[in-house]
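Pasting the structures here.
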Structure I
Amino acid sequence: MDSLIERLQWSSEIINPEAKQKVARQIAQKVKDGDILGVGSGSTVYMALLAIAERLKTEKLNIKAIPTSLEISMFCSKLGIPLTSLYEHTPTWLFDGADEVDPNNWLIKGRGGAMFKEKLLISVSPVSYIIVDDSKMVNQLCTHFPVPVEVFPQALVSVGQKLEELGATSIVLRPAKGKDGPIITENNNLVLDCHFDNVSKTLERDIKSITGVIESGLFIGYPVEIIKA
């Protein structure tokens with residue numbers, strides 16, 4: 001009988017699959033023997049993993065992956081891509097998606113609730129490739145998506161008040177899909193989705209300075225390379 005991991009399927013519809021497949025092949029071609037890959041989240045990342053797994057089989061490459069989420073960890077296991085951790089290795093490079101990208105290459109990420117480890121990996125990776133399609137390119141952050149903020153549960157009310165003081169015009173506790181109540185992150189925290197009319201250069205730092213905030217989905221000033229699908 002096949003294991004649960006072997007029967008694992010991607011959990012949502014993959015939009016614009018042809019363009020994503022093209023970018024997935026681009027990412028797979030960057031892989032070199034001995035690389036340690038930081039692996040983000042999302043459907044394009046999943047498709048890149050499929051292409052990378054094919055190269056592993058045909059070229060017998062020796063690589064390892066540091067995933068940002070439990071879902072991607074399971075897919076790496078299914079595809080035969082060995083896993084490692086930041087205890088043992090630093091990424092050679094990283095690939096991930098984004099929810100919004102502005103002209104400064106500032107990002108909003110975190111719709112999947114994995115912004116803490118995504119930011120941890122980007123902060124230590126010398127090269128980070130961010131894969132997006134044209135719909136993710138905006139003139140100003142918070143055009144289509146709010147800024148997610150991961151919050152320690154007992155700090156929810158006080159953090160909400162401080163976010164309002166920083167200028168948040170809308171704050172919503174993110175509900176879960178497939179379960180009752182709010183979404184719980186992989187760190188057992190809650191997510192507040194916050195809209196700001198103006199995302200300043202200091203907003204990421206200001207949000208992170210609030211006691212009770214674990215991380216935000218704002219990525220400002222990171223050396224990333226944008227690859228369009």
Structure II
Amino acid sequence: MIEIRNLYKRYHNHHGSDWVLKDINMTIPSGVSVGLIGANGAGKSTLLRLIAGMDKPEKGEVIRHSRVSWPVGLAGGMQGNMTGRQNAKFVARVQGSTPEEVKRVIKFVEDFAEIGEAFDEPVRTYSSGMRSRVSFGLSLSFDFDIYISDEATAVGDRAFKAKAKALFESKVGEASLIMVSHSEGILKDLCQAGLYLRKGEAFWFDNINDAISAYHADIDTKK
């Protein structure tokens with residue numbers, strides 16, 4: 001379960017700053033996968049970072065009663081001078097894994113990424129697609145209660161997207177997801193509930209289809 005209390009967030013700049021999120025109050029229940037919906041700039045990625053603990057609110061708080069992942073597929077956390085294998089080993093150790101668990105994580109990431117000998121080359125030499133494959137596998141090699149995903153299933157070719165979706169599906173039931181995706185089909189397949197962000201406010205829907213319908217209705221009204 002995740003509690004969001006009186007949450008406000010804005011980014012200061014020389015043009016002044018409007019609230020990206022303002023006075024968000026809600027509880028995201030355990031075992032429910034949630035799709036975040038809203039127009040570009042609505043604050044979806046911002047809310048994900050706050051939930052993951054990668055950013056701090058201006059006011060309010062996010063209380064995590066569950067083990068929450070970092071954003072799945074986040075490649076920025078990998079060390080460029082280390083190989084994919086070394087990065088996997090390092091992260092596994094940071095997570096407190098046993099030696100046997102470290103070996104399991106490395107094998108999982110290597111098998112999932114399918115980048116061959118490049119797994120033992122420095123990450124700085126990787127293409128963006130290769131980095132995404134390694135970071136995606138690394139994110140999902142650990143058992144979290146809630147996985148955070150910001151367009152993670154949008155990277156790679158068609159085969160990799162299908163593989164990524166299948167891996168997410170394998171986690172559903174064991175864990176839940178909080179997901180941003182421009183693919184409404186992915187959201188409908190993987191999420192039960194929806195969280196619609198509009199003008200800094202958040203609206204909860206028990207059914208993802210209702211959240212998508214509300215978003216579409218607002219778009220149609222503006223036309």
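Throughout, read-outs are computed from the coordinates displayed, never taken from laboratory work. The shown structure was predicted, so the numbers you read here are calculated from the model rather than taken from an experiment. Cβ atoms are built from the backbone, for glycine too; each structure is taken alone.
If you rank structures I, II by mean count of other Cβ atoms within 10 Å over residues 103-110, which sits at the top with the largest value?
Top value of mean count of other Cβ atoms within 10 Å over residues 103-110 goes to structure I.
Please state which of the structures I, II yields -11500 when helix-only ellipticity at 222 nm (-39500 (n - 2.57) for each DSSP H run of 4 or more, over all residues; to 500) is computed from it.
Derived from II, not from the others.
For structures I, II, calculate distance in nm of label points 7 Å out along Cα→Cβ at positions 111 and 183 and state which one comes out highest.
Looking at the calculated values, the largest one is II.
So if we calculate distance in nm of label points 7 Å out along Cα→Cβ at positions 135 and 199 for every structure here (I, II), which label has the highest result?
II
Of the structures labelled I, II, which one yields 15.1 when mean count of other Cβ atoms within 10 Å over residues 23-30 is computed from its coordinates?
II
Taking mean count of other Cβ atoms within 10 Å over residues 87-94 as the criterion, which structure among I, II has the greatest value?
The structure with the largest value is II.
A value of 27 was derived for relative contact order in percent (Cα under 8 Å, 6 or more apart); which structure in I, II was it taken from?
Among I, II, the structure yielding 27 for relative contact order in percent (Cα under 8 Å, 6 or more apart) is II.
Any idea which of I, II comes out highest on distance in nm of label points 7 Å out along Cα→Cβ at positions 7 and 191?
Largest value of distance in nm of label points 7 Å out along Cα→Cβ at positions 7 and 191: I.
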